[in-house]
Structure 1
Amino acid sequence: MSSIYAALAQAIESGELVAVVTALSGPAPGQKILVRADSSEGSLGDPALDTEVIARAKLSLERQQCDRFTAQQSTAESPIEIFVDVHVPPPTLIIVGAVHIAIPLVTFAKTLGFRTLVLDARTAFATPERFGHAAELIIGWPADCLAEQRLSETTYVVTLTHDDKLDTPALVVALQHPVRYVGALGSSRTHAKRVAALKEEGLTDAQIARIHAPVGLKIGGRSPEEIALAIMAEIVTVKNGGSQR
């Protein structure tokens, strides 16, 4: 049991999405399993039960929500109460493009508890005066900068530059990682061209289908602040597992 606690502490410290399954009743109350997206550690004392609860816990990891349910164990007369405690690292929003929309988007994201990074190679836009409220302002080619970041299940990426040389390579990087959200600014016609370019880069239809484009909920936003609000609303919707459109 101590090894599970040690592994949990290490996972939380490193910002890893992880879940702890605990038997609340049955022959071995208090027994735990540590579950990651691709591995698990520990046992509730029954291999068949372990298989069932680990599968359920991985669904909880995908939703990033805790869960409580009952499961049947062959040696128990009544169903066993199971609790899945999901530990979700603080979310990170990475914004590609130090454009005007990005300024209120950083403000909204920061207010909602997101760590915000702004990436752009254009020093005329990417200035501390414009983005002093971001956690990090990184000047460089966005694709290269993205590749240096930890892109995980609690990462959200939005491309805003309207420049294919900046947006498309960044999308290629983001879509090859398990980020929770990828959004891209632009019209439906622009996105159709983007899809063709991404296919030329070798991305699959399934990867490309993860892009939210045109980005943001349909609230009729026109000003930079309204568009940023629509984007942030869509991100929160995805974060909370709600309907995306």
Structure 2
Amino acid sequence: MSVPILELVDVHAAYGRIEVLRGVDLRVPAGAVVALLGPNGAGKSTLLKVVSGQLAATAGDVHMAGVSVRNASPGELARAGLALVPEGRGVFPNLSVEDNLRLMSCAGVPAAQVRDTAYTTFPRLHERRRQLAGTLSGGEQQMLALARALTSDPALLLLDELSMGLAPAIVDELYDTVRSIAAAGVSIVVVEQFARTALRICDLAAVMTGGRIETVGAPDEIGSTMADVMLGGAA
């Protein structure tokens, strides 16, 4: 069996005295798209914070490509090939699209390579390159956030609530791009409250409730066995 790109073993995490993750076990195969589904408060975003080094696990271990990264800093994880697109996009609204991208060159990626990656993946950003990021539509801001993550040439991409606040047609377009990114060899974990589109493009789906992974399976298995309310209704 090949080494998974990401493996969580009995991971616990808390905010103060409130335990949010209660023994999470999850394997993400190399090259796969894994959708992490479940209702609000299930612990999905907290899990991404632990994986990306923003929140320390209180117990358990996290492995990336077979190496323990439980105590790694966000910078160390980025150098190891991890990239995160956080909930809320996190673009710099008072900078132009091109200046948002230029910031990625501070991490050592040539500016020309940054622009080429972003504009090839999202031609619309090239059209908007001199526009302030804060004046972009929600979908275009999400494209910019995703483009910035891709410029680091990640091995593992974490996406938190990619669809939040966006029209269904834009969500479909973004997830088609996610599938193309995966086809190029990037492993992806995508957190979604609204599951139908994520199930359309993922290889595996994990349903999370109460701070634990309850079930993992192929998209058709998850879609046919879990209640609609668990998967976010009719989104």
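We did not get these values from a lab; they are worked out from the coordinates using the rules stated. A quick note: this is a predicted structure, and the numbers were derived from the prediction, not measured. Cβ atoms are built from the backbone, for glycine too; each structure is taken alone.
A compact table of results
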| item | result |
| --- | --- |
| With mean count of other Cβ atoms within 10 Å over residues 152-159 derived as 20.8, matching label from 1, 2 | 2 |
| When distance in nm of label points 7 Å out along Cα→Cβ at positions 80 and 96 is computed for each of 1, 2, the largest belongs to | 1 |
| Origin of the derived value 46, 32, 25 (Cα extents along the principal axes in Å, for residues 24-135 alone; candidates 1, 2) | 2 |
| Label whose coordinates, when helix-only ellipticity at 222 nm (-39500 (n - 2.57) for each DSSP H run of 4 or more, over all residues; to 500) is calculated, return -9000 (choices 1, 2) | 2 |
| log10 I(q)/I(0) by the Debye sum over Cα atoms at q = 0.09, 0.18 Å⁻¹ derived as -0.47, -1.24 - corresponding label from 1, 2 | 1 |
| Value 0.90, calculated as FRET efficiency 1/(1 + (r/R0)^6) of positions 16 and 192 (r between Cβ atoms, R0 = 41 Å, to 0.05), assigned to which of 1, 2 | 2 |
| Structure (1, 2) behind the derived value 28 of relative contact order in percent (Cα under 8 Å, 6 or more apart) | 2 |
| Source structure (of 1, 2) for distance in nm of label points 7 Å out along Cα→Cβ at positions 8 and 200, computed value 2.6 | 2 |
